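**Student:** Each structure below is given as structure tokens.
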Structure 1
Amino acid sequence: MGLFDRWVMGPFTLRNRIVMAPMTRNRADDAGVPAAYAAEYYRQRAGAGLIISEATQPSAEGRGYAGTPGIHSDDQEEVWRQIATAVHEEGGLIFCQLMHTGRIGHTSLLPQGATLVAPSAVRADMDVTDGEGREGPAEVPRAMSEAEIEAVIEDFACAAERAVRAGLDGIELHGANGYLLHQFLSHGTNQRTDGYGDSPEGRARFVVELTSAVAGRIGPERVGLRLSPGGKFNDMRGLDDDETYLALVDGIRPLGIAYLHVLRRRSTPLHEELRRRWPTTFMLNTGYFGSSDRDELAALIDDGDADLISVGRLFISNPDLVERWRRGLPLSVWDESTLYTGGPRGLTDYPSVT
């Protein structure tokens, strides 16, 4: 089986094994409504076997960056409906990635009176950007109560319902890159001594309960989960342990969700064990500094390391990436200066050659 073969993922048939990875593009307005031209951006890339959308907040309190979209209001839902329609008209599939940033962000980006929350009051040792675009040291978050944990789970479940109602094929829970779910999974950021910490099973509990709640609301076949064991982004260097990830996989395995999406620059025994234990579709992403060479990615499929591979930046500058790879055509290079700027430039103006 190769990169360009079909793959059946529950009720969905992917036309190839190449997934467009989630990538923040910062084009939403201050109310978290995606730009109208986002529908064209995703439509152009519908040749991917599956599109995973940019990170999208399930609530206003989950926002960590200016320009990121939400899916917790009617206005937001309407634009996501237009995006889903555009992708489906091209024969594509799209899941919406849901992300709560937890301790990463700034109170100026949150509703009045809201504060940054996290599993524990552990500040990220890094600079963040506030609502005015100014950089400064990250703030100390407030440790969440159990009632607040339950409320966040409900926010995710309601956002997932909105996504499906808008016509999106499913959602991906962002449990990677140092954001809220990852913060619960890490012994460095989760210093709780209650049932949501203090052991591998405790650290995994929030993500297990969240995944279960969302799967119960929209169906497990419409839910994916992204993880980055050992990831360093957002001050997470050296703060993970293998036992928590194994407890997590054991906890969610019976749910039968659509896929597990794992960031992996190079193989480790943990990654191999996650692959061995996982019962449904297993997706790999080689990470920001990993290789996106077609032949190296194809080898991950051919060797059985993954069922699907996800690719990020090459999809920015090559909307027809799958067909270019299939035909051995040259690839375009993305413009770094337009990755996170406003407007359609650098978003919808990369040409296709097919």
Structure 2
Amino acid sequence: MIPERICVCLAAGLLLARLAGETPPVDPALKPYEPAPVEAPKGVRYVLPDGSVRLSGAEHVKFILDGFDALFARTHPGFRFSPDLRGTTTAIPFLAHDMTPFGSLGRDISPREVVQFTELNGGPPLEIRVAQASNTSQHLATSLGVYVNSANPTEKLTMEQVARIFTSGTPKGDYLRWGQLGLKGDWAGRRIETVVTPEYTGFGLYMEKAHFGNRPLKSDQEFGETADILKRVGEDPSAIGFAAIGRSAPNTKMLALAPKEGGEYSKGGVEDVISGKYPLHRFVFFYIRRAAGKPVDPFVKEYFRLILSKEGQQIIASESDGYLPLTAAQAAEELAKLD
């Protein structure tokens, strides 16, 4: 078990975070962290000349990574860490060349990154979910929402309807006009104008892979930023777009979504995102370099045992306006990947 003095430090830190802003609930069924001894790695490129472990990847995981590092160093004396967070696009190249024990991303690994990593390492990296994306932050990776102009009578959609709007060649046919979604009067003949991010972005890749059956996006207009997408939706009554969840912009509204016809609709509140009820929830991923047929590096496995424990997920929950913790079932699924 974790020493009492460390538990006191964690509790104090969580209390301060709670005073700064409401923290999301942590699943009480998560298993507590019971540290196991592990030796500091040697002879690997991610250990710097001063003996510290370099950790590379997305800059927006700094808060949770600092918390993980501090707890690991306290429970495993002798370990030191040197975060080198230059951005999501650096994570996989550093990992492929053994310059970090794991890479942190705010999105799924892209097909191109998989190919590049596999060419150097003989197989893809091991993907581990460490948190659920933020629901409110403008600086972290977020879940998504579907937005229409506030003049549009539409209030909710199923994910099948979303797919038939934003892609071409759907099995049941594409939606091209608002009348196909039940709108009457002048709205019936209006063309649906789709406003999206480019396919290669994190949002675009996620929608194609997770919800659109790998069909390409159907885009009338493309913008790289949520603010620009919402601005355009607010200017055009016929427009619809997907962007970061929970944003407000003039003349726009976010729709309630259901996973399927007859399913329960949700606008993505914290509990709905954590439970998986909201369809467009996303995860924060860390990727591990694992040689085919060989076990995960013992140090890396122990570090991820910490992340996926109750204490690790409390660190995630303590960040004001930050990422959301995993459920116990999700953490168990990720832990099983390490064996």
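**Student:** Here distance in nm of label points 7 Å out along Cα→Cβ at positions 95 and 231 has been calculated and equals 1.4, so which of 1, 2 was it run on?
**Tutor:** For distance in nm of label points 7 Å out along Cα→Cβ at positions 95 and 231, the value 1.4 is produced by structure 1.
**Student:** Okay, next question. Using relative contact order in percent (Cα under 8 Å, 6 or more apart) for the comparison, can you identify which of 1, 2 gives the largest number?
**Tutor:** Going through 1, 2 one by one, relative contact order in percent (Cα under 8 Å, 6 or more apart) peaks for structure 2.
**Student:** Given 23.5 as the derived value for mean count of other Cβ atoms within 10 Å over residues 255-262, which of the supplied structures 1, 2 does it correspond to?
**Tutor:** Going label by label, the one that fits is 1.
**Student:** Okay, moving on. Out of 1, 2, choose the structure whose coordinates give mean count of other Cβ atoms within 10 Å over residues 143-150 equal to 23.1 when calculated.
**Tutor:** Matching structure: 2.
**Student:** If mean projected area of the Cα convex hull in nm² is computed to be 18.2, which of 1, 2 is the source?
**Tutor:** This figure was derived from 2.
Taken together, the values in this text are just the output of simple stated rules run on the coordinates, not laboratory data. These figures come from a predicted structure and were not determined experimentally. Cβ atoms are built from the backbone, for glycine too; each structure is taken alone.
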